[in-house]
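Undergrad: Dropping the structures in below, format is structure tokens.
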Structure 1
Amino acid sequence: MLFGRYNFSCVFEDNAMLPEYKGSTFRGVFGHALKKVVCALKRRPCEECLLRQTCVYAFVFEGVHGNGAYPDKKRVAAPPNAYVIEPPLETKTMYKAGESFEFTLLLFGKANDHLPYFIYAMEQIGRTGIGRRINGKAAGFTLKSVCSSGHELYSCKTRQMGSFSDVQTYSPDDFRREHQDHAGKHAVKITLVTPLRLKYRSRLEPDLPFHVLVRAGLRRLSSLLAYHGSGEPQLDYKGLVHRAIDVQTMESSIRWFDWRRYSNRQEQAMFMGGMVGEIMYADVPGEYFPILSFCREVHLGKQTTFGLGKIEVELL
């Protein structure tokens, strides 16, 4: 699976008012702008569109992969989204004209091929504005540059795309290998950087036993590689979950955090809760390290497109 991390640098042209957690705002305007950029039959619903199977918007936001693109056996009912937006993590809500801000776009699989569309969509967002209206106008901004791995791919000065071949590749073999490189056991600290929403036994709870974390990690790993890569790895899924039950929690500061977002589809404000804080596990076997490392890069749990489920992993 191709994995790209693209850093967008912008400057506000107007005073701006954004929510404390900005992921939902960025995701919402991104979807509207991308549809305007790529939609050829603007008056036709996506599900009735003749171009649905080859449309960038349908692929990114509607989960349409084209005929025959789904694997024969799926561990999930629907394909995972091909992107994650990592918004600015700062909680400030007021920005002055001339202030800069950054966010990161993660792309999986063939979504990387469509990067120019995403850049153009972000330029259009800058023209129409973002955030709450001030004096009747949303805040405009200029997209200054897009970088990956320290290389500039796009600049507003030239408005030309450079080469963007610096993408990471994950294959099933990366997770099927013997664990000689990850021998032994370590204490592990997991930091929940953004709210983590995990359902276990149909419930959302502010508790994270290691086996629940592993279940979620295996779902994320298998679904992303199945739909956006060359196939899910042939792992001992049941054995990994069973052995994870024996891993004990050393200490935890995890708590539940509710944040408010407005849903354009449902036309109402909604509370979106998740776990935040830190948790430490004792004597974690090395076989879990590649899974945790992968989830650190791609996020974990529900609503990852908003930037939720960002974790840090530290071996102690």
Structure 2
Amino acid sequence: MKLSEIIIQIPEIIHLYFENFSESGLLIIKKSGEIVDCNSGFTKMLGLAKKPLGHNIKEFISNGSLKLKIPNDSFTKISLLFRNDRKCELFTKGYIFKLNDNLEEYYLIIFDQHRLTYNELVAKLSKLNDEVVDLSRQLKKKNSQLKEAINTVKRIMNTDHLTGILNRRAFEKSLKREISFAIRHKMPLSIIMIDIDHFKKINDTYGHETGDLVLKRFAITIQKSLREEDILGRFGGEEFILALPNTNSEHALDASERIRQKIEQKKIRYIRGNITASFGITEFSPSDDIRSLLKRADDALYEAKRNGRNRCEIKK
């Protein structure tokens, strides 16, 4: 006797089994995907409290699943990823059959949760490993880009946009570190305040564009005269400031004179005559804070200007 002959004779038993006991999922859906009926195997598999009648099957299919293909004729194979109530994905395989109905097209879906074979598991793990490696590579690249972007932002925040040297805020931050270092190691530290002489007249005579060119060339001339450890910043307008670590006021005066002479000898296009600058020099003392140190350098600069400009003055 054939199995098909037995099944025909006991349809109630087959119906009872698939409806209530089988772990296979059975669904009847419309062509639109609306669920018309299902068995307990489907609700148990997805952890549903009741049959999701009226819902669309797409609500339970994972985004990473293959699409459900509705057959045009009799039946076709399906491989679907369902989401259960624990947000886990269930890989299923089965068939979808077209049912004949005079009023509307219905489809029967029969599927089982697929247990991966050893080879399938190895292939899946290998694919996942490749994906993890690719994600790690992308993350490393993103982190590198983020680090570069942060460094760029820091440079923009700390740099004077015209001359490319430190702005006042960044210079004062660096100066605080140098003061702490000088105190801790009992080393000298000198400050030089520099101001371009008669800069307003340059702007009034040649225009602000030429004035900007003078500021750029001025900063470059000073930079070329500095040691690696020296710190140069634009203090505001035509005023610049220098911090010379491990340098006393006498040596700072020598450095100022060298810079002053280079500036005076510098020829700048569009400018008739020479550009000159005044220098105010002071040395850090243990009783100083950053405000008192900067004020004393500014006072020395004022003395240089009052005494005729294009000169250097020390204030202790």
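Undergrad: Consider the structures 1, 2: one of them gives 54 for percent of Cα pairs over 25 Å apart as calculated from the coordinates. Say which.
TA: 1
Undergrad: Here's another thing I want to ask about it. Taking -14000 as the value of helix-only ellipticity at 222 nm (-39500 (n - 2.57) for each DSSP H run of 4 or more, over all residues; to 500) derived from one of the structures shown (1, 2), identify that structure.
TA: Matching structure: 2.
Undergrad: Just checking, which of 1, 2 has the largest value of FRET efficiency 1/(1 + (r/R0)^6) of positions 30 and 214 (r between Cβ atoms, R0 = 41 Å, to 0.05)?
TA: 1
Undergrad: Related question: On relative contact order in percent (Cα under 8 Å, 6 or more apart), which of the structures labelled 1, 2 is highest?
TA: 1
Undergrad: To continue, here is another question. Can you say which of 1, 2 returns 5.3 when distance in nm of label points 7 Å out along Cα→Cβ at positions 54 and 278 is computed?
TA: 1
Computed from the coordinates by the stated procedures, all read-outs in this text should not be read as laboratory data. Given the structure is predicted, the values throughout are model-derived calculations rather than measurements. Cβ atoms are built from the backbone, for glycine too; each structure is taken alone.
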